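The data blocks that follow each hold one structure.
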Structure 1
Amino acid sequence: MRVLLAGCGDLGTEAGLRFAAAGHQVLGLRRTPELLPEGIEGQAVDLTRERPAVPGDTDIVVIVLTADQRTAAGYRSTYLDGLNNVLDAIDEAGVRPRILFVSSTAVYGDIDGPVDETTPTAPASATAEMLVAAEERLHSRFPEAIALRLAGIYGPGRTSLLDRVRDGTATVDPTPRYTNRIHRDDAASAIVHLTTAVENPEPVYTGVDHEPVDRARILRFLAEELGTAPPAVRDSAAPGGSGKRCRNDRLLESGFRFAYPDYRAGYRAVLAGQGTRHR
């Protein structure tokens with residue numbers, strides 16, 4: 001099968017390598033295709049401004065975009081204009097591929113408690129509103145497309161949390177603050193799984209590991225693993241509730257299995273230097 005990757009940052013590139021390893025032809029779209037690794041053919045395109053050239057034998061399109069700026073304008077340019085340019089190019093090519101769009105659990109906003117695909121979206125920021133609008137645009141034009149709402153991605157080369165624990169600047173709330181995560185490699189595997197191994201996919205999947213967890217617990221775990229002092233507890237809690245706890249039942253029911261089912265397995269792999277972050 002031929003796979004088109006609209007966006008080849010770290011996650012898109014990792015997914016592309018996994019498609020290639022499975023024997024698929026992979027074409028990656030990005031502004032700097034010369035940075036793509038062997039196994040992914042490149043096409044130079046700025047999706048916020050241009051329509052790509054979609055090969056007529058394309059079977060799968062994965063749209064995994066990254067905004068240059070975390071502003072409403074930046075997200076509109078990337079996730080709405082970029083999405084429209086890809087969908088227009090698919091129409092022009094006259095193909096009907098399986099389409100997967102990488103979204104975010106940010107679309108659920110600041111809900112407290114359990115969250116799954118049936119939970120109504122409630123974006124709490126202008127950037128999250130752009131993601132909701134992009135999902136709506138996707139499904140209005142291609143109802144059979146998949147939106148994969150990923151939680152916070154961590155993995156190789158993503159060291160900001162580790163750095164703060166190492167240098168002692170990490171602090172924790174005195175009350176629980178739940179966080180939802182997925183390892184980069186599991187996110188890439190989920191993309192491949194949903195586009196190649198699921199016969200009748202659902203329109204939305206939540207991509208999160210098995211264990212939503214209090215952020216303080218992660219930081220204390222990392223301090224233990226690193227042999228550093230535990231993070232200090234702030235005098236007062238930050239405003240807001242305890243946070244959402246995303247569920248992955250639908251993804252598991254599709255047959256997907258995690259390499260890193262929780263933060264302990266995932267961060268131990270990061271600390272062991274496993275994997276490479278792609279440019």
Structure 2
Amino acid sequence: MADETWTQIGVDRDGGNWIAVGFSPDDDIGAAVFDSIDELWAEHGDDADRIVVDVPIGLCDPDDASSPCCKESDEELSRRCDDLARGVIGGRHSSVFTAPCREVARKADDGASYEEVNETNKDQTGKGLTQQAANIADCIMEVDELLQGEGDQDILVEGHPEVCFRAFADEDLAHSKKTASGVDERLRLLESTTEYGDSSWRDLTRELTTEGYSVGLDDLLDALVLAVTAVASEDEFQTLPEGPPEDTTGLPMQMVYRRAEPFDVE
């Protein structure tokens with residue numbers, strides 16, 4: 001667990017844990033693993049200016065299908081930010097899965113079978129649910145419940161790592177993050193920012209190893225790019241879509257990224 005103040009944080013899931021990379025007020029970088037998002041919030045929520053997490057925030061509600069937060073076409077209901085993100089990352093579009101509606105996420109979190117939640121999501125939105133989306137339902141509800149309670153929706157926001165990496169690039173990424181070429185591609189994009197040092201990922205790996213954690217390199221790089229995104233100035237801090245709408249509970253349905261000019265996708 002981190003023992004220093006973090007003000008900008010990126011958070012990604014790694015197995016059953018939450019891996020976080022954070023910047024201190026002095027721009028020092030560190031990493032830690034948390035058992036829950038509540039644990040991370042309890043330690044850093046009071047000091048954080050921005051926490052960017054790779055979990056859907058703001059969920060469709062079929063009882064409010066006319067809301068601008070979701071796009072309804074061909075009798076299918078989906079979050080507009082998901083659709084825009086797929087357009088932004090081009091060939092990597094399959095990494096943006098359709099977020100479940102809130103009822104389905106709650107059912108999956110309660111232990112319903114994949115077959116049941118998949119059918120319920122089809123009934124509610126016209127779209128099936130990937131196994132990946134069902135598998136992180138507990139994470140989605142963990143973040144949702146925090147934001148319905150003591151969490152601050154202006155601090156804890158959603159970001160997608162592939163969108164954040166693409167925001168630092170001049171063109172679409174060519175390689176999967178699971179490949180050596182993809183790791184190299186993403187490291188070069190991180191190294192183009194002023195906050196990232198040449199040895200940052202190695203230093204963070206050693207720090208986590210000292211604490212007894214072994215995390216995937218792709219998950220560490222995802223947390224890193226979310227943290228570098230969290231450092232963005234107000235001028236560089238962008239959202240998909242611009243001026244995002246809210247879901248029925250008041251949570252913004254958006255993905256944040258860092259770029260001098262917003263993507264031309266509206």
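What to note about this one:
- Here the criterion is distance in nm of label points 7 Å out along Cα→Cβ at positions 5 and 61, and among 1, 2 the highest value is seen for 2.
- Ranking 1, 2 by FRET efficiency 1/(1 + (r/R0)^6) of positions 101 and 165 (r between Cβ atoms, R0 = 25 Å, to 0.05), the structure that comes out highest: 2
- Among 1, 2, which structure scores highest (criterion: FRET efficiency 1/(1 + (r/R0)^6) of positions 37 and 117 (r between Cβ atoms, R0 = 35 Å, to 0.05)): 2
- Origin of the derived value 19 (relative contact order in percent (Cα under 8 Å, 6 or more apart); candidates 1, 2): 1
- Which entry (1, 2) yields the derived value 0.55 for FRET efficiency 1/(1 + (r/R0)^6) of positions 29 and 149 (r between Cβ atoms, R0 = 30 Å, to 0.05): 2
- If Cα Rg over 2.2 N^0.38 Å is computed and equals 1.01, the structure in 1, 2: 1
- Structure with the greatest value (metric mean count of other Cβ atoms within 10 Å over residues 125-132, set 1, 2): 1
- Answer label among 1, 2 for the case where distance in nm of label points 7 Å out along Cα→Cβ at positions 21 and 229, calculated from the coordinates, equals 1.2: 2
- Mean count of other Cβ atoms within 10 Å over residues 237-244 - structure with the largest value, from 1, 2: 2
- When mean count of other Cβ atoms within 10 Å over residues 13-20 is worked out for each of 1, 2, structure 1 gives the greatest result.
Taken together, the values in this text are just the output of simple stated rules run on the coordinates, not laboratory data. Quantities reported herein were computed from a predicted structural model and do not represent experimental measurements. Cβ atoms are built from the backbone, for glycine too; each structure is taken alone.
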